[in-house]
Structure 1
Amino acid sequence: MNNNLLEEANRCLNCKKPLCKIHCPISTDIPNIINLFKAGELELAGETLFENNPLSVVCSIVCPHEKQCFGHCIKGIKGESVNFPEIERFISTKFLESINLSKEEGTDKQRIAIIGSGPSGITLAFILSRKGYKVTIFEKNEKFGGVLRYGIPEFRLSRELLDLLEMQLVKLGVKIRYNDLIGPTTTIDKLFSDGYSAIFIGTGVWNPKSLNIKGETFGHVHYAINYLKSPNSFNLGKKVIVIGGGNVAMDAARVAKRAGSDVTIVYRRDIKDMPATKVEIREALEDGVNFITHHSPVEILDNGMKFTNTTDNSEVTIECDSIIIAVSQAPKNNIVSTANDININQWGLIVTDEFGHTSKKGVFSAGDVVTGARTVVEAVANTKKVAEAIMEYCSKN
């Protein structure tokens with residue numbers, strides 16, 4: 001038992017109307033978890049968290065807690081909120097390291113294809129494999145985890161945790177095909193002809209949004225989602241400008257700073273208006289990242305970038321060696337797809353109902369490829385609904 005976390009748990013008021021739970025997108029029963037933790041029931045606490053959210057360990061790290069559980073704790077009104085995320089992280093990590101998951105007895109159900117091993121794909125694989133379905137994950141990259149591995153720096157989210165999740169899925173009999181992009185060779189129709197009863201698309205959104213300004217194609221300009229995928233491939237130089245104010249911008253800036261560059265984040269509004277969490281902004285400042293606010297990008301130059309000062313409309317040029325653009329991600333294109341298309345590589349956002357049904361029979365979808373870029377916990381919550389819909393569909397077909 002961690003004594004510091006136990007002291008933190010003892011600060012919980014066990015509110016009759018727990019706002020922490022109410023403001024959790026997946027309704028984690030936080031008071032119950034804290035009580036189990038205080039009673040030393042770590043295994044039961046971990047199981048309760050996992051059953052509600054198979055990615056509990058990830059959400060404890062990457063969720064915007066200040067807008068959810070932590071930010072709505074009553075203790076935070078006059079003092080410091082109870083640090084449930086750290087309690088959840090401790091419990092979930094211990095559980096993931098020790099669990100021995102099993103399938104339901106006497107089950108040998110249909111074959112399911114899951115395209116993408118990001119948050120939605122992992123969630124669905126855990127739910128369906130434990131129910132006895134034969135699950136195969138198709139991952140276009142060489143390693144498991146999707147955006148969790150390729151979009152979040154390792155200093156924030158340990159790759160060991162992702163490896164633990166992968167190991168637990170493999171122990172359940174889940175098969176994973178790496179470096180396999182559905183579309184060019186293997187099509188949706190081919191999957192159905194090979195006996196898959198249902199197909200789930202959880203490919204996320206990987207195309208960076210552009211600034212649409214002059215010079216954006218220059219060789220020293222990069223997009224954050226590409227940089228975070230393989231930062232060691234880039235030679236950014238001494239001075240780096242990062243455009244954007246979200247968590248991805250903070251991540252890219254911190255990675256570049258840790259690689260030895262002098263990094264400045266430039267944002268068009270005030271720092272208090274940045275969509276990044278206060279924690280991410282604070283940690284970027286602690287890492288030595290500089291901030292320039294109220295400057296909007298105008299043009300990219302060979303030796304820097306031209307901005308307009310939004311307070312007085314004056315123009316200024318900031319010199320740099322490289323520029324990283326971090327203004328969110330989009331799907332493959334801006335076309336909204338009904339999933340009748342066969343080539344996933346050309347899809348835009350996919351239209352579904354609230355249970356993940358697409359217009360193509362037997363094809364389901366959830367996560368960012370449906371909603372646009374959202375949080376991990378939202379992807380998990382939506383995918384749980386889709387899992388029920390897939391099982392209902394398979395029981396009738």
Structure 2
Amino acid sequence: MGVQRLPLSGITVVSLEQAVAAPYATRQLADLGARVIKVERPGGGDFARRYDTTVHGHSSYFVWLNRSKESLTLDLKDPRGREVLHRLLDDADVFVQNLAPGAAARLGLDPASVTADRPRLIPCTVSGYGTSGPWADRKAYDLLVQCQTGLVSLTGTPEHTARTGISVADIAAGMYAYSGVLTALYTRATTGTAPPVEVSLFEALAEWMGQPAYYTEHGGTQPPRLGTRHATIAPYGTYRAADGVEVLLSVQNEREWAALCADFLGRPELTGDPRFATGADRVAHRDEVDAVIAARIARSDSGDVLDALRRVGVASAGVNDVAAFLGHPVLAGRDRWRPVGVPGGATVRALLPPADLAGMPARMDPVPAVGEHTEAILTGLGHSPAEIAALRADGVV
């Protein structure tokens with residue numbers, strides 16, 4: 001039996017990408033078998049390579065986002081560099097870019113320009129606030145977008161706001177770029193039309209703000225910052241057990257509330273208490289609910305608390321740090337880790353993509369060094385060794 005052909009085998013993606021959002025989109029395309037040619041600046045390459053040096057001397061961001069890609073260095077300010085890029089685009093299926101505002105147009109790489117003679121090419125633009133509108137010329141980074149969408153105002157404690165601990169705006173934009181490209185490929189396959197794709201960090205995260213937006217617009221006030229508590233569900237949050245470990249529990253319906261009261265708290269009478277009769281009532285009397293639960297959990301060690309909550313059917317978990325997550329029994333038990341090479345010969349473990357396709361193992365190839373595939377790509381375009389050497393000498397590649 002031969003090797004299973006991956007879903008995007010035969011698809012070529014050329015990506016003029018940097019940082020997080022666009023690289024996350026194209027890495028997921030590479031996971032599915034697409035050939036992803038990552039165009040980087042000669043010398044330093046993608047600046048995300050230098051965010052940190054924690055993974056065998058490489059950036060944790062870059063290692064996460066760039067496996068299974070080919071790295072080509074090109075100076076696009078030089079006409080010879082642009083010529084190479086255009087030759088690649090002639091045979092590409094998808095062109096992804098997240099350059100600074102206006103940069104793609106100045107280089108003749110805006111969607112209209114790159115598709116003028118390439119009707120089957122799908123251009124994907126990832127921007128900060130969109131390519132039109134009053135903020136089209138503004139740069140946007142993850143935390144700026146968290147602030148502008150109101151996410152930071154929802155995150156933290158009553159006293160202090162906080163950014164989320166991951167680059168959530170970049171990740172949201174990368175996910176929508178990925179799904180947008182897949183949709184465009186499907187549309188091209190079924191209709192012959194290759195629609196351009198555009199995603200902005202701001203609008204991607206704005207979509208994720210839907211629930212608090214409706215709550216605020218129709219309720220008159222925005223959800224409060226409550227740390228690990230939930231603005232519209234109670235009880236929901238963390239409580240400290242006798243051994244000092246925090247335990248999270250969540251009650252989502254009346255059946256769970258009744259089980260918690262009778263079988264965990266030992267207070268079945270609370271089920272009929274009008275202060276706690278409905279979810280809205282419990283939210284209105286959150287402090288009283290939390291006081292009862294906190295007192296009960298404080299009497300037992302966390303392991304005993306979690307065992308008891310599981311027995312009564314109430315969702316619960318200990319609060320892991322990242323080290324505990326890395327050793328999580330679900331990841332080990334489901335065999336989710338795979339080895340991936342990084343520049344220099346080291347190997348790291350990487351998680352399989354979350355979406356399993358039966359019979360199609362994900363592609364998990366190495367992370368490229370800056371310009372690692374430049375010579376092979378140029379040779380494939382017909383450049384001779386002497387021509388490649390001349391381009392190197394002039395700093396074009």
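Nothing in this text is a laboratory measurement; each read-out follows from the coordinates by a stated rule. For clarity, every value in this text was computed on a predicted model and none was experimentally measured. Cβ atoms are built from the backbone, for glycine too; each structure is taken alone.
Here percent of Cα pairs over 23 Å apart, for residues 189-292 alone was calculated and came to 37; which of the structures 1, 2 was it taken from?
Structure of origin is 1.
If Cα extents along the principal axes in Å computes to 70, 56, 33, which of 1, 2 did it come from?
Answer by label: 1.
For distance in nm of label points 7 Å out along Cα→Cβ at positions 69 and 101, the calculated result is 1.9, so let me know which of 1, 2 that is.
Considering all the candidates, the number was obtained from 1.
3.6 is what came out when distance in nm of label points 7 Å out along Cα→Cβ at positions 197 and 253 was calculated for one structure; which of 1, 2 is it?
2
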